[in-house]
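Take a look at the structures below.
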Structure I
Amino acid sequence: MKCRSLFANRNVLAWVLMILSVALHVFDEAMTGFLPFYNGSVTALRERLAFFPAPTFSFELWLGGLIAAILLGFGLTVFVARGGKAIRWVVTILGVIMIINALGHLSGSLYYGRVIPGAYSSPILFLSAAYVLFRGIRGDWHLREKRPPGAT
């Protein structure tokens, strides 16, 4: 499948835009010190509440896991292009999660009265995830046939 025809599929376009936005968001978080902010918040909550289920991370594990997730997201593009119920659910759920993530950074900035790490890219992440959610709900997700290489 040629790149031009691949992006003619609006579901694929929405998906790739969101994955690129996630990559930008991870870069934003890494450059603005999100992990120390996050780990400090989790530690403080654990001290306040006897049990708080969120983990803390080393920078290497955090960044490596997010890079792996982004690569997995790009790998799923083939399945988004094929369509079907299962991938539609995956896309829709991940769109909702990314909207919550973006809103968390933006509302956190309002709560703390300053721009918290990851907030600069959150509007872009929000818009791309909203487009993915829209495509997940309203897009054409009929399963497309696999075509042999070279077939038109």
Structure II
Amino acid sequence: MSVDGSEVAAPAVRGQWIEWSSWGGNVVFGLTAIPAALGVGSLEDPAIVVCLALFFASLVIWTWALFAAFVRSAGGDDVAVTTLFLLEGRAPKRARWSLYGAFAVCLAITATTAAFNPFGVLVPMYPLGLIGLWGARHGTFPPRRDAPSR
């Protein structure tokens, strides 16, 4: 509640839409790949389409993440692979657990269904790219030290 008595909305958790996207990709992947692997023939083609769609989406996400990291680096942040894709540093534990949990679930779905749909091995690029995007957009980086002059 604010000073004047009106309700104040809680700030949105930063990067939460990236986490939801990662888990949403798992839901769609699992809903098509698992039944197809269990022999539901009508879902074999949709499972392939979902795998390819998530992979091509991951290409866009990886490009976005790397461009965002480049912009942050050019702005004076010392962006490193460990802070970008491993979310080391001051990334909230909740975000780290959620993003890596989605990645682990994706790997589990991939491992159990890859023999029936080899395109599924491309899907883990999607949650991994989202981890990098979260790091590039919301990660905390130290200031970049300029290279010593010669």
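None of the figures in this text is laboratory data; all of them are computed from the coordinates on show. Because the structure is predicted, anything quoted here is derived from the model rather than measured. Cβ atoms are built from the backbone, for glycine too; each structure is taken alone.
When mean projected area of the Cα convex hull in nm² is computed for each of I, II, which one produces 13.1?
On the way: I: 10.6; II: 13.1.
Of the options listed, only II reproduces it.
Of structures I, II, which gives -24000 when helix-only ellipticity at 222 nm (-39500 (n - 2.57) for each DSSP H run of 4 or more, over all residues; to 500) is computed from the coordinates?
On the way: I: -24000; II: -21000.
Clearly, the read-out refers to I.
For the read-out distance in nm of label points 7 Å out along Cα→Cβ at positions 27 and 139, a value of 2.3 was computed from one structure; give its label from I, II.
The read-out was computed on structure I.
For distance in nm of label points 7 Å out along Cα→Cβ at positions 19 and 115, which of the structures I, II scores highest? Mind showing how you got there, number by number?
On the way: I: 2.9; II: 3.5.
Max of distance in nm of label points 7 Å out along Cα→Cβ at positions 19 and 115: II.
One of I, II was used to compute log10 I(q)/I(0) by the Debye sum over Cα atoms at q = 0.12, 0.15, 0.28 Å⁻¹, for residues 43-98 alone, and the result was -0.44, -0.62, -1.06. Which label is that? Intermediate values should be presented prior to the final figure.
Values: I: -0.48, -0.66, -1.07; II: -0.44, -0.62, -1.06.
Label of the source structure: II.
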